[in-house]
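Engineer: Following this line, the structures themselves.
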Structure 1
Amino acid sequence: MSRVLITGNLGYSGVWVTHILKRAGHRTVGLDCDYYESSLYESDDFAADYQILKDLRDLEEADLEGIDVVVHLAALSNDAMGELNPGLTVQINKDATVRLARLARQQGVQKFVYVSLCDIYGISDSESAVTEEAPVMPLTVYAQAKVAAESELIRLHEDGFRVIIMRNATMHGVSPKLRLDLVLNNLAASACLYGQVKISGDGSCWRPLLSSVDFARAVLLFLDYDVPHLVYNVGVSKENYQVRTLGEMISTSTGARLEIDPGRRTEERSCRMDFSRFQREFPEFKIRMSARESIVGLLAAYERYGLTPEDFTGPKYFRIRALKDLITRGVLDGNLARTGCHELCR
């Protein structure tokens, strides 16, 4: 089995990737600066075999010694965080990514799996789903940095250094590192806490969805098998939803009142994704957690672990709020570097 470096292993999806790869027998090395220490629940099953606590920008060649595969998740993740400091977003999400890949190639890493996202397609015609050949139209700094990183990574691809780009659907579901700034998680939390499902705009925007555990299972497939393409839309076609449909599903499950405000500006991002390439390559892949099933799981977890209104309005489970809070408290400086000692390895 491979020795795998997982960057961002302590994040929302990173803990699931670590868990799934360990169960499959891979040796896991995590690299994460651990910005988001708050969690819904704890379990050693989600810890890497070896943990490096380090900012991606401080990566050294020695961190890649003996590594066979890199799964690169670490990023300033979501549009709001991208706008917090556009320069930092490019520095971390593009420049540090390319530097990581170059060092990995130099150190003899055989495969580099890069996690991109569906948002790079921007707005697509709701009548047709976008394939990997569709033009990218990134609307935010976050998405633009992802596109720029993809372009550089494709240039680094060669025999002996296999690059795979996962343009995955928007994630959802319970995680030890919970996030509430994801559409399904957010709407379900609102229903749980307030008995309301509020949708800004008319809810017509499309979102392709994939649970965090199913995403991790997809990562495992790309590790264990050789594939002919560099870029894959990752998800399943039946999990493309309009936001208002998600609201209706949650309202039906909970009895919460659905509130759609068509007078407010609808989000610009809207995309239905075509997952035919991924499904052809891995016909055995079946999702374990649909959006509808995830709603049930989320509501049960919120109830079981005591989600509070303060959790919903505070920084604990929202990335942009968490970073602003860490800066305000002096834990991070303006460049998102830790101000105190936070050195290697625990």
Structure 2
Amino acid sequence: MTQTTSPRTSTSSRTGFSPILVADIGGTNARFAVATEFDATHNSFIIEHLRIYPSAEFSSFEAAISLFLNELPIDKPERACLAVAGPIKGQQVYLTNLGWEFNAELVKSQFEFKSFQVINDFAAFAFAAPYLDESKNLQIKSGQPQHLSNIAVLGPGTGFGAACLARDINGSAVMSCEAGHISLAAVTDLDKQLLRVLQANNQHVSIETVFSGPGIVRLYEAMCEVHQVEALDLNAAQIAERAPECKMCDATLNQFCDWIGSVAGDLALTFGALGGVYIGGGILPRMTERLLRSRFVDRFSAKGLMSQYNKQIPVTLVTQENIPFIGAAACLHGRDKKLA
């Protein structure tokens, strides 16, 4: 967390960039910062004045942003964009894990922002995609991205998220979706055996049923049942810790990396992601060596008549920090340029 003690100063920009208050609001932490500049030479936003607050310490979002603004050592930005891990319905924003609810128009008015936007956290990931630094991320699959073609983003974490940055010569727009609740498809014989076990224990087996933190536990228990081994009472972290010595834990994580290749390939086809696929979330960046050894690439490309289509699509594992901040800044900066 960046601590600042300098006196409040002006944010007037030499480049004419109007600073943007950006935020990443989750169930554990409320993270705030300011995008102070856009560096056109490096195609990147300069993110400064980062503050991290435990979300549970605040009764409302308004209380959290008020504290940040009071502690901010520069003039209050006139623009703000929030990336939130929760549903947005019209102007109403719900953060169910915190019990927070607010109206975007009322927040804009209360804090006197001239421009204000609230977006889903995976929508922020999609907005950020064109501004990522290749040197800070890991290429999982090589390819030949097409200029100004669609980009897909996805990833397992607490749940499973996905979005698409749709692009053409006339501009771009982000499409949010509920891809985590698509029915999970089986490809290999082992997939089919595991899916039968999962279907017996879950009313609907979605992508998120397996590809999430709780999903790793379900996959482990199904793997044990398929191999007729008694499952231990383990959480996802314990499964990862035991993998070097436990055959079933190791098989579970290998299957996780293999099978998500098929899922990512399906979403690449769904979104027409010839501009590339970017994978984030809190799980796979901790499993990079296993992911690189897995059958992810083969399964991503194995799409029958469309195999050649997917073979040309590059896949990047995003390990760069502050993606929600970059995406929030990109969302508002791009929108305001169109309106200017």
Structure 3
Amino acid sequence: MKGRGTTYNPQIRFESLRWESFDDEWTREDDERKIPTQYFRDNTKSALAKNSSPDIGFTYDLNPYRGCEHGCIYCYARPSHEYLGFSSGLDFETKIMVKENIAALLEKEFQKRSWKPQVVMLSGNTDCYQPIERKLQLTRQCLEVFLKYRNPVGMITKNALVLRDVDLLSELARLNLVRVTLSITTLDRNLGRKMEPRTSSPEQRLMAIEGLAKAGIRVRVNVAPVIPGLNDEEIPAILAAAKDHGAMGAGFIMLRLPYAVKDLFAQWIEREFPERAERVLHRIREVRKGELSDPNFGSRMRGEGEIAETIAQLFEATKQKLGFNKPHASLSVHLFKVPTNQVELFEMQM
């Protein structure tokens, strides 16, 4: 299906009902269906999700949307859709839950006496700048709340739409309240379109890095995920391009394939790159102790074994060469304040 990461809806692990596809002889070869994206109201009562994973550097994350139209075939967030009764396959990228009141819920969190100012991550699970954000502007509304209360925010995205909010991000940056990360998986436009069908192109993401940097916003690049045998050789080129466009830091994450994602990825690589599929899957198993997935904290982010160590060394050596190892100050948590009246709110916005 054009524009989709997968055509497959695997079995939901929480459901006992199973189904199988079969050829009813009614499908024509030229019948290339276009599956429209559906949007559903998410009546969640809380804005923030609490993280307890020791290998993730934040406690709270904020996700205006559940499911992601970007359709990245490797996305580790796909299995979270199964908690909603949807599949981690095609459902994940075509059935999007929208938290229409997310900004109001975030404001309530900041107004609680128990709230301790700290960095909140926008897009801890699904991308906050996926296509529907252009219309709904829920992420922009949340940034307005972060600025209003002076609470620091970290952001990660694959979409150049982030440049739309450069005015708010610049104000947050002036107060040392924001850090933005652009995730770049490949510089190969063809590979990117197959692997991440509805994301911004590599060129657009580099231009987003440049635009943010010129606006005085601290911006980093994340090479994620690194897929052994597919894009690991691109690490030096990605880091160099990001540096040339103004990135101030860099990170990487090894490919993670939890639950049904491993089957979705295996099906995808065999379909799109049959000549490379066996080699790629073999290398993934080499960094995952013979499996396609590793759920263990720490190793799940970096992998283990000789290939994983070689990738880490390549990344660190390139970082050192490009000057990405310079330390950067932490975001400020000392400016947080709950406005008590309209006059004080006006003064904070000045």
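No value in this document is a laboratory result; all are computed from the given coordinates. Predicted, not measured: the structure shown is a model, and the values here were computed from it. Cβ atoms are built from the backbone, for glycine too; each structure is taken alone.
Engineer: Out of 1, 2, 3, which has the highest value for FRET efficiency 1/(1 + (r/R0)^6) of positions 176 and 272 (r between Cβ atoms, R0 = 35 Å, to 0.05)?
Structural biologist: Largest calculated value belongs to 2.
Engineer: Of the structures labelled 1, 2, 3, one was used to calculate Cα extents along the principal axes in Å, for residues 64-103 alone, giving 29, 20, 16. Name it. Before the final figure, lay out each step's value.
Structural biologist: Working: 1: 36, 14, 9; 2: 32, 19, 14; 3: 29, 20, 16.
Considering all the candidates, the number was obtained from 3.
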